[in-house]
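What follows draws every value from the coordinates through simple rules; no lab data is involved. Here the structure is a predicted model, which is why all the values come from computation and not from measurement. Cβ atoms are built from the backbone, for glycine too; each structure is taken alone.
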Structure 1
Amino acid sequence: MSAPATLTRVITTASPVRLPELLPRRLPTTRGEFAVLDVPPAAGVPVRGTVLLLPGYTGSKEDFTLVLEPLAARGYRAVAVDGRGQHASDGPADDESAYAQDELAKDVLAQARAFDAPVHLVGHSMGGQIARAAVLLDHSPFRSLTLVSSGAARVSASQEQRITLLRDALAVMSMQECWEAILAMGPPEEVGGPVRGIGGPEQLRERWLSTKPAQLLATGRQLCAEPDRVAELAALPLPFHVLSGSHDDAWPVPGLDAMARRLTARRTVVDGAGHSPAADRPAPTARALADFFDTVPA
């Protein structure tokens, strides 16, 4: 069941940044294979469950790199996944129908069912809206849902403008040409902007070039048209958690606060983080996630 009351947690602890050596693997499912970073619970730590983490628009599994080992240290198998057509997971380059939200949601259900028991589901930004769609299709493979910087409905007007500009560019330019144009304009303020993220410039370029254009076009449209489905979500017998940074241009923080109240969800605000708390402030973000998971009955 949902938590009995909204709880706001403001976290201010600083954290050192260290990039761990994590090797991707393939996760076989009934809907194909997906690229994942999969970190098992630390040796000697009681196993408490599995966490499945979905990245945002123009993002990838690597965006969660800095929270995977801290989650494993708390006893959680932490699995970050590239969705269909996203970075290292295959998908059609030109068929947008393959990236309809229901199709991506069914992929998430298949990913969750690849594990031995229900999983804690975490979705960042666009990944949060896909996670919500998956839970609304079938909540049984999940123990809880955490929405990270992912709001009740469509993105803000400023973000819609940026996404529309990107979609217009993709309609007439190659991915390489788009990348060069993005670099010339400077880093966007993002909905997970493609030149921002964990890794060096060449890694971010490789991630951009390996993502399928149809995936970006289809999911960009979804972000600009997503309806408010909070009432449907609140009716499900799942614990909810809404986590964000203390500032966010994609879905303003007051709107995330209101969504948490509507869900009777645990609410976490990570001080000093923006739209990507797992990258901006990984230690307090991982701690807040694990603290929430610890409250969910086995």
Structure 2
Amino acid sequence: MFFNAVLVVLTDLAARFLGNKGVRQHFHLLLSAVVMFGPALSLWVSPHSVFAKRSHFLYRAFLRSGWGWTCVFAGSFIFLLSFSIRRSLSLSARHLSRLGVAGALWLGFCKLLDLLENATGSCYEPLHTPDVAIGQPLLVLREGETKSECLKAGMLWRGYEVSEDVFLLCLCCLLLAEETAVFGPYLSLGGISNAPLRILFLFCVLLLGLWIFLLLCLLAYFPQFPTQLLGGALGCLSWRGLYQGWYRLGPSWYCPGRPGLGLLNIKSSSSDAEDIQLNHEHSN
């Protein structure tokens, strides 16, 4: 009973915060400010910190498979919430398709960024000579090498880069914020929420916090301002095009619709046929 009470209190607080209109409207601005000014934290962080190593457990276990973690927890929450309300597999699949669309967009952009880097980059072979200071090797251009061949040979590839890590983290943060924001209005309408649903929601909130923390770590310990800024801008642009653009067209065969559409309603006690529909516009 104690743990259940703690779970209810934590999830209620998190649901109210993420479902707040101000948070919904300004979360992307907060994330943009983090990406823009986060590299300034490199002036205060210690280079000897455990987070200054790319081999840290959090980077290896979560960052390299960030989209997978997001799909597992966000997808489970979306499916359980939608299916427990409507008991419709088709409706649940429609809401889950938003993750598929975002995943396809992410993969497509990654392919385009790889093509861009290959087209604009060149391969360099570092040469250490006695006349050159340690840590500053000469770079000799090697023509006719692709990026994969260059890296396999132990050489350096220099091209026009966009940070895929920052792009992925920004997209995942905005996606989680959008998908979990419906839980607050759902609870305020008197929706039934059991322990599994609340636990999944709490996991999504914790994952959102972890992505923001890892984003700050990347910006502070591995600052690459132009490439990271472009990655963050691409993530925000993807969110804007999907959740603030395409999904507003309404559910159809070519559009999955916005989060919570068709779910945020409860039956009236006076009539089984009467629905009390939440006006979802307040949160946009």
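Structure notes:
- Distance in nm of label points 7 Å out along Cα→Cβ at positions 67 and 235 - highest-scoring structure of 1, 2: 1
- For -20000 (helix-only ellipticity at 222 nm (-39500 (n - 2.57) for each DSSP H run of 4 or more, over all residues; to 500), calculated) the corresponding structure among 1, 2: 2
- Source structure of the calculated read-out (mean projected area of the Cα convex hull in nm², 19.1) within 1, 2: 2.
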